[in-house]
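The structures come next, written out as structure tokens.
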Structure P
Amino acid sequence: MEKISSVFVDHMPEIDSYRGDFISFNNMLKKTTLTGKISCLSIAENLFEYMEQTQSKFSELQDTLLDVLVKESVKNTYISLNSMSQVAIDVLIRNLFERTADVGFLATDELIRNFIKTKNPSSEDIQFMKERLKEYVAKYSVYDEIIIIDDKLNLVSNLNNSNRVDIANSKFAKKVLSSSAEYEEVYGKDSLINFKKNSLIYGCPIKESDESEEVIGALFLSFRFKDEIDGIFGKLIKDSKTSHFVLCNQDDVILATSNTSKLPLESKISLLSLGRNYKGVNIGKKIFLASGSKTTGYEGYFGQDWKIFIFKKIDEALEFETEGGVNISQDELRNSSLIHDDLKKIIVDAENINEDLSDVVINGEIIASKTRSYSLNPILDNIRTISENINSVCLNSIDELLNSIIQSFRESVKFYASLAIDIMDRNLYERANDCRWWALDDRIRAILESKDFTSDNKRAVGEVLKYINNLYTVYTNLFVFDLNGFVIAVSNDEESSLVGKQLNFSTNVSNLYTNADTQRYFVSDFEKTPLYEGAHTYVYYASILSQNEPCKPTGGIGIVFDSTPQFEAMLLDSLPKDDNGDVVKNSFALYVDSKKMVISTTNKEKYKVGDTLEIDDALFDKSGDGASRITSISGKRYIVGIKKSQGYREYKIKDGYKNIVYAVVFVEMGHDAI
């Protein structure tokens with residue numbers, strides 16, 4: 001890579017101004033040295049030789065300092081851009097992973113199977129299936145269509161009345177019917193969906209029964225792709241004040257864009273590689289910095305070969321982030337562990353040059369006094385003035401850069417805290433929906449309705465739960481219980497001792513026994529529970545309603561979220577990254593509740609689940625839109641970012657569930673000053 005300063009310095013007015021000052025002072029030093037040699041060499045030859053050496057050191061420092069100022073600014077910018085592009089693609093892939101499980105579950109719905117096998121369904125049967133599909137989508141607002149076909153490529157049912165389904169010309173439908181995979185997915189134009197130009201569709205064969213391999217049809221879910229990607233892009237643009245995002249396929253064709261006029265759909269992004277594009281990218285008549293990322297995957301799922309690029313105007317990207325200052329001393333700023341050794345060396349070199357020039361003045365004054373050569377005094381006055389100016393500009397430029405670096409970290413930890421809480425909200429949105437979906441399973445409902453809890457029936461319910469749990473791997477156990485709270489079956493054989501035992505529910509969960517609304521779900525507090533080996537977790541519940549009397553509960557389903565590894569993984573994905581993409585040294589993150597109780601931590605030596613985070617209340621008060629500050633904890637200084645849960649889609653926003661959680665991200669700066 002060519003020298004960075006020569007590429008970017010023209011777009012950095014602050015540094016360009018410093019460059020002009022350095023050049024001017026260097027020329028003044030040269031002229032002053034030359035004047036002194038001409039007029040006073042006979043009385044101070046050694047002094048001006050030393051002066052020449054000092055001027056040469058300053059020339060070297062000038063070049064090094066300017067280059068470091070630019071490199072640090074560019075590096076910090078690219079760390080931010082690369083982090084955001086990685087975040088965007090990984091958040092999307094996390095969401096799409098859940099879709100692969102959904103389509104597999106719905107394909108085993110017993111009522112859907114029976115409907116496919118019905119020769120001449122009545123109008124009531126047809127309407128019932130429509131309502132059935134509406135029930136499912138009501139829980140998951142991420143879908144805009146469900147399609148069911150039989151093995152002869154006939155339409156059996158679909159949700160969206162405005163969709164003119166053309167199965168005969170759908171390559172994807174034929175592929176799914178003959179597939180042996182757990183699911184299939186496709187993005188693009190497909191005749192299954194005609195109400196939008198391109199669709200992201202998930203498909204799964206429907207088998208004759210749980211025990212059979214005979215395919216009797218297929219089920220398809222159409223994902224609200226544009227809705228989701230616009231939400232991801234919009235949130236990141238708001239949080240990061242960044243210009244543009246695009247999602248591209250393996251051929252670099254734009255599938256989604258945050259700016260259709262400058263980066264239109266189906267156009268091609270050319271000459272861009274993943275990672276950092278150091279020469280800038282022309283979009284229209286402006287130059288942008290760009291960075292791109294592929295997903296790191298989630299639970300072994302990588303989706304399609306997609307990547308996200310992020311673009312930011314070069315002038316905005318390279319502004320020094322000094323607004324508001326950082327409220328720390330110069331010594332703390334310069335000695336921070338976040339400042340690398342090369343920059344600290346430059347600070348020392350600048351201070352040494354100032355000392356060298358001071359020595360020239362002091363020694364010159366001694367020589368002038370001894371020899372009574374007063375012609376030396378004006379030259380020494382010039383050197384003194386130049387020295388003061390050089391010292392001022394050097395230290396000001398360095399301190400401005402250091403402030404910018406710290407301010408960049410403040411923005412970074414606030415961004416990552418926002419990311420961490422967004423990932424949690426998105427994940428728990430899925431959990432709230434899962435329990436309500438599975439409460440609709442007709443195989444489970446029939447056995448609860450019958451109250452015939454024979455060994456065979458319990459085993460049958462257990463097999464359904466096992467199948468579901470294998471699709472949705474974020475749970476340690478699923479269990480079904482009757483109206484008296486006695487467990488009928490579990491998904492995890494290691495938890496089989498629960499079968500036959502009576503559950504004790506808190507007040508907020510016990511309401512499920514009288515609940516007749518299939519849209520309601522219930523969540524335990526984040527607390528220790530024997531359902532999770534005595535550790536803290538959330539358990540989600542839904543009422544299971546009678547088949548014959550839809551407003552009458554017959555029992556319920558509980559799902560035990562595997563909170564310890566899942567929350568930790570969310571936090572680990574939300575830690576600030578350095579120039580190499582590694583987690584910033586001595587950084588960590590927590591989830592805490594409204595009482596500052598730790599829900600999860602990446603720093604198990606310092607904090608354990610259930611501990612209380614001792615930190616200033618003022619930081620929490622400003623956490624709605626995200627906040628950051630520098631604070632002391634146990635004798636160490638940290639940059640802290642915090643964000644309060646805002647919910648996702650209807651979760652915590654329209655569904656009545658209240659649960660205050662914060663994400664808190666820490667980056668250590670160093671020890672408190674003594």
Structure Q
Amino acid sequence: MKLDILIAVAQQGGVENVINMTALDFKKRGWDVRVIQLVWEGFSWVAEEIPFFPLLEGRNGHDLEELVQAYAEFLHKNGVPQAILAVAWPYMCYVGKKAALLNQTEITVLSWLHAPVQQYRQAGFGGYESLSIADGHLAISSRIGQDIKNHGGGLVQQIHNPVDFGRCAVKRQKKNGMGRTLFYAGRLSAEKHIETMIWALGKTKDPWELHLLGDGNREYKDFLMQTAKESQVSGRIRWYGWKENPWVYAGEADAFVLASEYEGFPLAAIEAQANGIPVIATPVSGITDLLKPGVNGFLFPIGDAGALAEILDAMSSGALPSIDPEICQNAVSGFRMEYALADLSCKLKEMVYRPKQFSAGLCSDVFLYSGEKISVIVPCHNVELYIRDCLESLLRQTMPLELLELILIDDASVDRTFSILTEYEAAYPDQILLISCDKNIGPGAARNLGMQYASGDYLIFVDADDLAQEDLFTQLYEKIVLYQCDFVECAYYMFSEQGKRKSFEKPEAFYDMKKREDKRRYMLAHGCQNAIWAKIYRREFLRENKILFPEGILMEDIYFHQMCMMYADRCYVLSEMLYAYRYNPNSIMHHKAHSAYVMDGFWVQEKTYQELKKRGKLDGYLPEMALLYYVKGFVGPVSEMDLENADQKDRDNIRMIQEALWEHFPDLLENAYILADASEYNQKFLALLRQP
């Protein structure tokens with residue numbers, strides 16, 4: 001992707017740090033990234049690896065149209081990007097769109113505000129009218145996102161600004177009981193209301209200290225020092241000034257305090273939590289997403305020094321619950337740099353590349369890589385020739401290994417399969433759980449067993465002789481989270497030892513299965529493609545709806561897939577071919593002994609029909625289910641029989657299937673879906689069905 005990060009002015013601070021982290025991550029992902037600063041005051045703040053283009057010098061004397069013209073000329077000379085990330089000012093959306101128009105090109109423009117919209121409006125940097133021009137918005141807090149939505153802003157995706165937890169790690173002082181040290185890191189400016197903290201010190205019963213790390217204008221600092229003197233707490237305040245890494249000085253902190261009038265999402269509060277430090281703050285944007293009062297911090301009203309003093313007294317006296325540092329750290333795990341950047345890049349790509357008709361399915365307030373795990377279940381039976389390749393493909397996934405759990409079930413193998421699995425379990429003890437069966441239980445029962453042991457939020461089933469493309473898990477996971485689906489599937493291809501390859505393509509689509517028409521479309525397009533690999537499932541969805549595999553029978557995936565299909569509220573189909581199915585002549589499905597199980601397709605389809613009917617899931621979908629039953633329960637088994645030399649057993653089986661079809665679907669021969677196939681192959685089965 002070619003991406004411009006467009007900003008009006010910049011110097012040094014949290015926003016600039018976030019832009020650098022983001023741009024460097026995009027570059028690692030292979031994106032062509034440029035940082036464009038419209039008005040430059042001589043301060044170099046962009047990482048050396050990132051192309052930086054300052055356009056106009058000096059802050060004064062520039063109007064909005066001059067900014068547009070400067071960027072338009074830059075695009076004309078240096079080429080246009082696919083997308084513009086318009087940072088901070090709402091006016092940047094206008095500048096980006098107008099510059100694209102002057103270059104007679106379409107560019108996706110996404111806003112990325114770092115403060116509430118009203119703060120930009122009051123400062124004269126644009127408001128809702130400029131944001132409405134953008135194609136979408138990245139919101140760093142739920143309040144900012146909801147505000148944009150309320151004013152007709154369109155597509156909004158909430159993100160976390162990345163935080164380098166390694167940089168802000170602090171060595172905490174061991175204490176016996178509760179100390180009395182407040183810590184603040186940030187600008188010393190009027191909107192931060194540092195004076196509220198100082199007034200609170202003068203009201204507390206216990207002698208709390210306040211450690212201030214930051215700098216500001218001389219006038220406001222003089223006001224704070226005078227306030228401290230008047231409140232008679234000057235001796236309890238330490239003025240550290242600006243520090244490159246303020247958290248080096250936070251070892252004694254009992255709480256981080258924030259008294260701001262407004263914020264976007266205060267990074268310092270996140271960093272405090274990452275260090276296990278409780279946060280006491282005003283209920284500004286971002287803080288209300290972060291804090292659960294009494295769990296990882298406390299809230300007090302803006303400007304209310306008395307309320308802050310009461311919290312401090314209650315903390316030191318033990319009247320308020322003590323805060324567990326681990327809970328604080330867990331609360332901000334999604335802000336960890338690598339996770340937040342992966343979440344951001346995924347959402348940005350989705351907003352730029354995916355068809356516009358899918359945007360209604362995107363959920364705006366979900367986060368990827370926030371600690372959720374995937375359990376990968378692999379039944380293994382006599383696969384010594386293939387299992388290494390399979391496992392290597394799973395272990396080199398782009399999904400972080402710490403988010404994966406591989407559950408390997410050795411189904412009583414009699415070759416070297418178990419010893420190979422044991423070897424991998426020893427090499428990856430944190431990722432691999434090996435289960436050994438004393439007797440062969442079959443693939444359905446093995447998968448059910450794996451589901452019992454699974455602890456992940458999502459499940460993926462893999463056959464032990466197949467291969468996964470390196471981004472299979474990532475792409476499936478990102479879609480199931482972004483679209484809040486019950487399952488997601490992708491296209492795949494089949495390969496053989498002889499090098500033959502056959503592709504099974506699927507058109508990209510999002511299905512809102514609560515809508516009858518969408519469910520019908522899915523049933524017709526994918527109902528017969530019942531493989532359970534190349535899919536990801538939400539584990540709670542399976543548990544809630546009691547969906548398991550039938551045991552002791554082949555074709556068990558028919559039941560599992562159709563149950564999921566009829567219960568799902570949402571699903572997504574990816575067009576990328578991310579799974580490689582191995583044509584293995586020794587597998588259960590292709591072995592010569594498979595003929596003994598030729599009727600399993602019918603028995604499983606019959607079981608599926610009866611179960612769905614009992615659960616009331618067929619109402620409104622009988623014509624579509626008739627097609628699936630016809631294909632999987634009749635054509636599938638009968639096509640395996642030698643009809644020209646059919647023995648009595650085959651004739652009896654065909655008769656049994658016919659009777660079941662007529663009983664369940666009396667108008668089967670009037671079914672438009674079945675009759676639509678005029679092929680000679682289908683006509684052969686229709687003729688057989690018509691025979692008395």
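No value in this document is a laboratory result; all are computed from the given coordinates. Please read all numbers here as calculations on a predicted model, not as lab measurements. Cβ atoms are built from the backbone, for glycine too; each structure is taken alone.
Supply the structure label, taken from P, Q, corresponding to log10 I(q)/I(0) by the Debye sum over Cα atoms at q = 0.10, 0.14 Å⁻¹, for residues 139-298 alone with the calculated value -0.49, -0.82. Structure P accounts for this read-out.
Hey, log10 I(q)/I(0) by the Debye sum over Cα atoms at q = 0.11 Å⁻¹, for residues 203-490 alone derived from one of P, Q reads -0.92; which structure? Let's see the in-between values first.
Working: P: -0.92; Q: -0.81.
This figure was derived from P.
When distance in nm of label points 7 Å out along Cα→Cβ at positions 371 and 451 is computed for each of P, Q, the one that comes out at 11.6 is P. Each of P, Q could give relative contact order in percent (Cα under 8 Å, 6 or more apart), but the derived value 8 comes from Q.
A value of 0.40 for FRET efficiency 1/(1 + (r/R0)^6) of positions 59 and 419 (r between Cβ atoms, R0 = 41 Å, to 0.05), calculated from one of P, Q, originates in structure P. Here helix-only ellipticity at 222 nm (-39500 (n - 2.57) for each DSSP H run of 4 or more, over all residues; to 500) was calculated and came to -14500; which of the structures P, Q was it taken from? Attributed to the structure labelled P.
Looking at structures P, Q, which one was Kirkwood radius over Cα pairs in Å, for residues 83-154 alone calculated from, given that it came out as 14.4? Could you put the intermediate results ahead of the total?
Working: P: 14.4; Q: 11.9.
Matching structure: P.
P, Q: which one has distance in nm of label points 7 Å out along Cα→Cβ at positions 523 and 547, as calculated, at 3.2? This value belongs to structure P.
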